[in-house]
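Listed below are the structures to be examined.
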Structure 1
């Protein structure tokens with residue numbers, strides 16, 4: 001599959017008053033043409049930092065890159081100047097943010113916010129850009145688009161604002177769309193409509209999607225591949241079917257177990273993952289999930305294993321799956 005994006009050994013930290021926070025610690029993944037890749041994990045695992053680094057939207061300082069590459073269409077985005085990134089953002093790569101009410105400018109009419117990107121990137125005149133904006137709003141099922149382009153964000157419902165955000169992101173027909181929790185603030189009915197809309201637009205516009213979420217139901221419905229992140233690292237990745245049917249890392253299994261099921265007994269308590277993620281001011285040397293893992297061995301505390309290949313598309317990073325596990329554990333002194 002032709003690759004649109006390749007992230008290679010990306011490392012991002014933040015300088016704070018208390019010291020360095022290692023937010024992203026050497027992650028690597030890629031996105032193919034017309035593919036949807038979901039990045040999944042608990043809050044604070046580095047999902048949004050990764051997304052913002054692709055768009056070069058991190059505040060620098062306090063953020064800084066320690067290493068790695070972000071290759072988009074054969075070029076390293078980390079080598080681009082701000083002026084060069086302005087030609088890529090909203091044009092070749094677009095982003096749908098988590099909260100449309102804080103992402104849309106409350107002082108500007110909807111139409112003007114969509115039109116300005118077309119004028120900048122596609123060199124259209126005002127009349128042509130407005131016509132294109134109306135067509136895009138119609139495509140995302142906003143009723144009466146000729147009237148709605150003259151309204152302000154506060155005149156739209158939450159679901160309609162998210163549709164406007166999608167129209168704004170897709171109006172320049174980007175190669176890659178990054179959707180950061182696009183349905184978090186929406187009720188389930190509107191959420192289903194937004195997801196269906198994104199899938200339809202992906203087909204029509206021939207686009208790749210990075211979907212950032214902690215909702216595994218959305219992942220199952222939308223994604224082709226899944227990347228499981230925890231404490232700034234990737235612990236497992238594979239095809240969606242592989243992750244859901246044959247999870248290899250204990251963290252992935254616990255995430256899947258925490259999803260409520262329709263066939264659950266009314267008296268059965270919901271599953272929760274005990275404990276909290278590690279402090280990234282001083283990241284652990286071994287597996288970051290060690291303190292919360294019921295299957296942890298002593299070796300997990302001190303050493304992080306390399307990735308194991310379970311298939312051509314499925315990899316994980318856990319001593320339980322490692323061929324050297326028993327030997328390494330005997331050296332470390334048995335189970336935790």
Structure 2
């Protein structure tokens with residue numbers, strides 16, 4: 001594989017893969033096209049030319065339509081990018097393509113906390129922070145029972161996820177029907193009614209973690225090595241895995257706390273990006289772009305395919321995830 005090694009005047013250096021650069025560029029183009037299509041499609045169709053004029057602040061009749069659709073699309077991109085990054089980090093350190101927030105219990109922990117808030121009739125303002133604590137708490141339990149390794153980590157996460165899912169169902173069954181329905185909608189994951197404020201929260205988290213993500217992009221190159229080999233070349237295996245796993249957990253927990261559980265984006269995006277880039281480990285930048293692209297496409301379909309009924313975006317991503325898992329199993333068998 002051809003690489004470009006960049007060595008600035010400082011002690012920091014990093015490696016760029018040409019295939020990854022080409023893949024990233026292609027994903028950027030695909031994401032721009034998906035955003036334009038999402039801004040165009042809806043109850044009122046807007047020509048792509050009018051969309052572009054509205055985006056560049058050129059007066060057009062469709063300016064108000066574009067303004068109404070933009071917050072939700074921005075949120076979809078930010079949430080998808082965060083989930084793509086979270087999945088890439090968790091899969092990279094555990095060396096397991098099944099390690100994602102919705103499989104190892106993070107989404108279920110946030111869902112249980114959110115369900116309790118909704119059923120208890122607490123103010124909606126406390127839902128995101130408590131859902132965040134629920135997701136982080138579930139991750140702490142997973143790390144307590146299983147180290148950040150392929151089998152133990154995922155198995156412990158599945159066990160915690162099943163237990164939390166059962167507790168959530170118990171809370172819903174004992175709740176009033178209207179509260180149980182509201183909780184179910186949140187658990188599926190929806191972008192309807194949310195916008196810039198929620199996107200800003202997750203974007204700030206990504207920005208704060210950017211230095212760690214740059215470091216993790218290089219650290220993942222050694223994650224494929226056995227622990228003994230990694231230690232032999234001077235890698236501190238335990239702390240490195242812990243920092244990358246915590247970063248992935250934080251990204252996933254914040255994203256889930258804002259819009260609910262958007263399943264399978266974190267599971268599929270890193271592996272799709274890895275396949276496109278022909279890399280040994282999911283490339284973080286490509287995983288973020290793939291997650292954003294999947295979420296934008298899924299949300300566009302969710303609000304238009306069955307119009308005037310709008311489906312939660314989590315329904316579409318879950319349906320896609322089922323197809324993806326079948327493909328993954330067939331591919332592994334071959």
Notebook entry, point to check: 1, 2: which one has helix-only ellipticity at 222 nm (-39500 (n - 2.57) for each DSSP H run of 4 or more, over all residues; to 500), as calculated, at -9500?
Noted result: 1
Notebook entry, point to check: Hey, FRET efficiency 1/(1 + (r/R0)^6) of positions 138 and 282 (r between Cβ atoms, R0 = 30 Å, to 0.05) derived from one of 1, 2 reads 0.85; which structure?
Noted result: 2
Check: One of 1, 2 was used to calculate relative contact order in percent (Cα under 8 Å, 6 or more apart), giving 28; which?
Finding: 2
Note to self: As an exercise: Rg/Rh (Cα atoms, Kirkwood Rh), for residues 34-209 alone, calculated from one structure in 1, 2, equals 0.96. Which structure is it?
What the structure shows: 1
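Rule-based calculations on the coordinates, nothing more; no lab input. All values reported here derive from a predicted model rather than from experimental measurement. Cβ atoms are built from the backbone, for glycine too; each structure is taken alone.
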